[in-house]
Structure P
Amino acid sequence: MGASPARAFWDITVPLIRPGVISGGLFAFVTSFDEIVIVLFLAGPEQRTIPRQMFSGLREQINPTILAVATLLILISIALLITLELLRRRSVRIRGEVF
């Protein structure tokens with residue numbers, strides 16, 4: 001239709017792949033909280049990341065802060081899954097597809 005490759009990419013490809021890119025980013029973010037082994041090997045002693053803080057708190061004592069962070073992580077995961085489902089339904093409604 002006369003559009004440049006860059007224009008066709010931004011107008012056609014990006015809207016089609018946006019839900020997949022967003023869901024992949026969200027899942028990568030959520031699974032990063034589980035990477036305590038990598039954090040223990042790569043982070044210096046002065047760096048206190050959330051997984052490291054939770055791991056040290058579990059080893060030393062049961063702290064209500066750790067329980068609060070774990071609850072927040074579960075709630076964030078649920079919110080992300082709900083958001084992904086809403087984006088999927090919106091995408092289906094816009095395209096008019098029926099599965």
Structure Q
Amino acid sequence: MHVIAIADARRFSLSRVERRPLVDAPDLRVDLVCFEAGQREEALDPAATVSYQVLEGEALVRAGEELVRLGKGKLLRVDPGTVHTLENAGGGLLVVLSTRAG
């Protein structure tokens with residue numbers, strides 16, 4: 001068993017999105033993804049099932065023609081094979097828990 005303090009993993013950079021690994025197992029990866037205002041990130045592994053949970057701020061997820069706005073406490077699942085983009089929709093910080101399985 002391993003306990004992780006999510007608050008300690010928060011890191012922000014004006015030059016790039018900060019992705020901090022929290023769990024890295026053969027079939028599961030959990031990252032804390034930290035965005036400054038205006039930053040965005042393309043999907044790293046569109047072949048995996050991915051879920052995003054917003055812990056702080058507001059996110060936009062684009063998948064093809066679809067656009068979903070996520071606020072704090074919302075969780076979104078993206079199906080395998082779906083190329084998508086995650087971006088900061090607000091003027092402040094965005095912190096997202098990203099889980100990839102498969």
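Nothing in this text is a laboratory measurement; each read-out follows from the coordinates by a stated rule. Predicted model only: the values in this text are computed from it and were never measured. Cβ atoms are built from the backbone, for glycine too; each structure is taken alone.
Taking distance in nm of label points 7 Å out along Cα→Cβ at positions 65 and 81 for each of P, Q, which is largest? Numbers along the way, then the final one.
Details: P: 2.9; Q: 1.9.
Largest calculated value belongs to P.
Taking 3.4 as the value of distance in nm of label points 7 Å out along Cα→Cβ at positions 57 and 89 derived from one of the structures shown (P, Q), identify that structure.
Details: P: 3.4; Q: 1.3.
Of the structures listed, the value fits P.
Assign the value 58, calculated as percent of Cα pairs over 20 Å apart, to the correct structure from P, Q. Mind dumping the intermediate values first?
Details: P: 58; Q: 32.
It was calculated from structure P.
Just checking, which of P, Q has the largest value of relative contact order in percent (Cα under 8 Å, 6 or more apart)? Intermediate values should be presented prior to the final figure.
Details: P: 27; Q: 33.
Largest value of relative contact order in percent (Cα under 8 Å, 6 or more apart): Q.
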task = Supply the structure label, taken from P, Q, corresponding to FRET efficiency 1/(1 + (r/R0)^6) of positions 1 and 25 (r between Cβ atoms, R0 = 35 Å, to 0.05) with the calculated value 0.70.
result = P
task = Work out the source of -23500 here, i.e. which of P, Q gives that when helix-only ellipticity at 222 nm (-39500 (n - 2.57) for each DSSP H run of 4 or more, over all residues; to 500) is computed.
result = P
